[in-house]
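K.L.:
So, here's a batch of structures to check.
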Structure I
Amino acid sequence: MRQGLADSLNYVSGELGKQVGKSLDGVDELVAATSRGAVYPPSTFGLYYEIVSAVMEDGHQAAETLINELQSERKLDGNELNVTTLGGIESISVQKRYQRLMDTDPNTPFTILSPAGEEADDLVSQFKSGHRRLRETIPVLADEFESLVKEVVLVVGDVESNGYDFAGGSSYMLWGALFINAERHKSDVALIEAIAHESAHSFLFGMTYDEPLVLNADDELLQSPLRDDPRPMDGIYHATFVLARMHWAMSAYSGRRRHKRSR
């Protein structure tokens with residue numbers, strides 16, 4: 001996914017430079033660093049998709065503005081997991097980008113907000129406790145989670161606007177980020193289940209780098225025992241895989257706990 005990002009950014013910035021008649025050299029450093037294995041935050045993926053959308057809509061000026069913003073992205077420590085709230089992200093433009101790219105279905109609003117006040121720090125500490133418990137009990141899942149996910153953003157839902165509550169979410173366009181509803185997960189076990197759930201989506205997103213999971217048309221809706229509403233086959237595939245991953249994680253956690261008690 002990251003090498004594909006570098007390759008495509010290199011192509012897009014080169015083509016856009018030809019169209020606007022000047023070199024956009026500022027992207028070169030990011031592309032070269034990514035090709036060498038540097039890890040950039042999920043906001044870099046988000047900027048890339050917005051740049052491509054602007055180019056496709058012939059918005060060269062908008063694309064140039066976004067590329068200038070892209071040049072301010074800073075690479076991460078490859079082992080770093082940033083746990084924050086939406087309001088804890090310093091850049092307002094990144095906050096808005098995350099909200100915008102998580103709310104892309106015109107038929108199903110997905111408005112996310114930041115936890116308020118002192119609760120925010122408590123929720124970050126709570127997630128870190130669940131993450132530590134995950135590493136102690138299911139290290140293989142912790143390893144995968146930490147390789148896929150670079151930013152956990154704790155949010156709350158706007159139930160009045162959305163019309164429903166949610167446990168968490170992720171987006172292909174923000175690969176490497178998980179958005180977890182902090183109000184829905186009040187224990188280490190609940191957070192481990194949420195990590196297993198949401199990171200499974202990220203895993204599948206990564207598997208669609210060069211081909212889709214299924215060949216069914218997106219507008220072909222099918223019934224599923226996991227949802228009341230008809231869903232596209234891609235969604236059913238995700239749901240089935242995620243449910244199996246959650247069952248495996250909870251079984252592994254329960255087995256580890258029983259093993260500790262029996263010693």
Structure II
Amino acid sequence: MSGQPRKTVIISGGTTGMGRATALERLARGDRVTVIGSDEAKGRALVEEAANPELRFVRADLSSIAEVERVVADIGERYEAVDALGLFANRVSPRRRETADGLEHTFALYYLSRYLLGHGLRPLLDAAPAPVVVNVAGVGNTAGRIHWDDPQLTRRYGQVRAQLQAGRANDLLGVAFADGGASRARYVLYHPGFTRSGLDGHENPVVRGALRLLGRFFARPVAESVRPIVEWIDRPPSDPLTAVDRGKRLDLSLKTLDPQDAARLAEHTEELLRELR
């Protein structure tokens with residue numbers, strides 16, 4: 001136990017890797033934790049391993065707008081406030097595939113689900129005494145961009161291209177969320193660096209084997225990468241937006257954190273959601 005008041009923590013992509021480790025660490029500190037994931041078997045395995053009544057698993061396909069909104073409604077019915085939201089959900093797609101909403105899968109899962117969870121849970125976050133959102137992506141990396149003329153990558157899809165675009169979108173999501181101090185929640189963009197997390201997720205066995213080998217020698221242990229997240233939940237940064245790349249706090253004037261681009265993406269996202277709804 002940390003001596004801190006018990007917190008309510010929501011974690012997307014929490015059945016494996018860093019999300020899982022964060023969930024278990026916060027449970028050990030006495031928090032009530034809701035983990036959201038798409039794999040029922042992994043979710044049940046986590047619940048059985050934790051053997052803690054304060055852990056709840058919610059199965060959901062977070063690439064689906066309706067599923068994310070269902071999760072937000074479920075959390076709203078159970079809790080009066082949310083102290084922390086950890087955003088981890090992501091999956092590499094070697095080939096372009098579309099969601100039930102007709103969106104490119106990486107864009108929907110890696111970016112849009114985080115947008116919907118953050119904004120959907122904002123009233124509950126604002127009801128907490130010291131709320132924080134931690135978005136685990138690739139801040140500090142300047143590779144990739146938003147393809148404004150084709151954000152769904154219908155013409156030139158590539159798995160790296162899709163991951164980099166969604167990573168840059170998450171950077172801008174943090175900027176827009178924190179802009180103007182409209183929310184009491186502190187927003188942290190966090191790039192942990194190469195971590196022994198998710199190395200078994202690639203569907204190509206050759207790539208999967210190469211990642212495992214590289215991870216054995218060069219990747220950071222999961223426990224080391226999640227340590228700052230666990231501490232931010234107890235003691236959020238004082239600034240509305242914080243960006244940390246592998247332990248280094250970044251200057252928010254970084255070109256990938258441009259406020260005009262953030263406002264443009266927020267407007268595009270709202271228009272897209274209006275069309276789909």
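Each reported figure results from applying straightforward, stated rules to the coordinates on display, with no laboratory input. Bear in mind the structure is a predicted one, so any value in this text is a computation, not a measurement. Cβ atoms are built from the backbone, for glycine too; each structure is taken alone.
K.L.:
Of structures I, II, which gives 51, 45, 37 when Cα extents along the principal axes in Å is computed from the coordinates? Let's see the in-between values first.
P.N.:
Values: I: 70, 42, 36; II: 51, 45, 37.
Derived from the structure labelled II.
K.L.:
In terms of FRET efficiency 1/(1 + (r/R0)^6) of positions 129 and 225 (r between Cβ atoms, R0 = 35 Å, to 0.05), which of structures I, II is highest? The partial results should precede the final answer.
P.N.:
Working: I: 0.55; II: 0.85.
Going through I, II one by one, FRET efficiency 1/(1 + (r/R0)^6) of positions 129 and 225 (r between Cβ atoms, R0 = 35 Å, to 0.05) is largest in II.
K.L.:
Same structure again: Looking at structures I, II, which one was helix-only ellipticity at 222 nm (-39500 (n - 2.57) for each DSSP H run of 4 or more, over all residues; to 500) calculated from, given that it came out as -18500?
P.N.:
Numbers: I: -18500; II: -13000.
Label of the originating structure: I.
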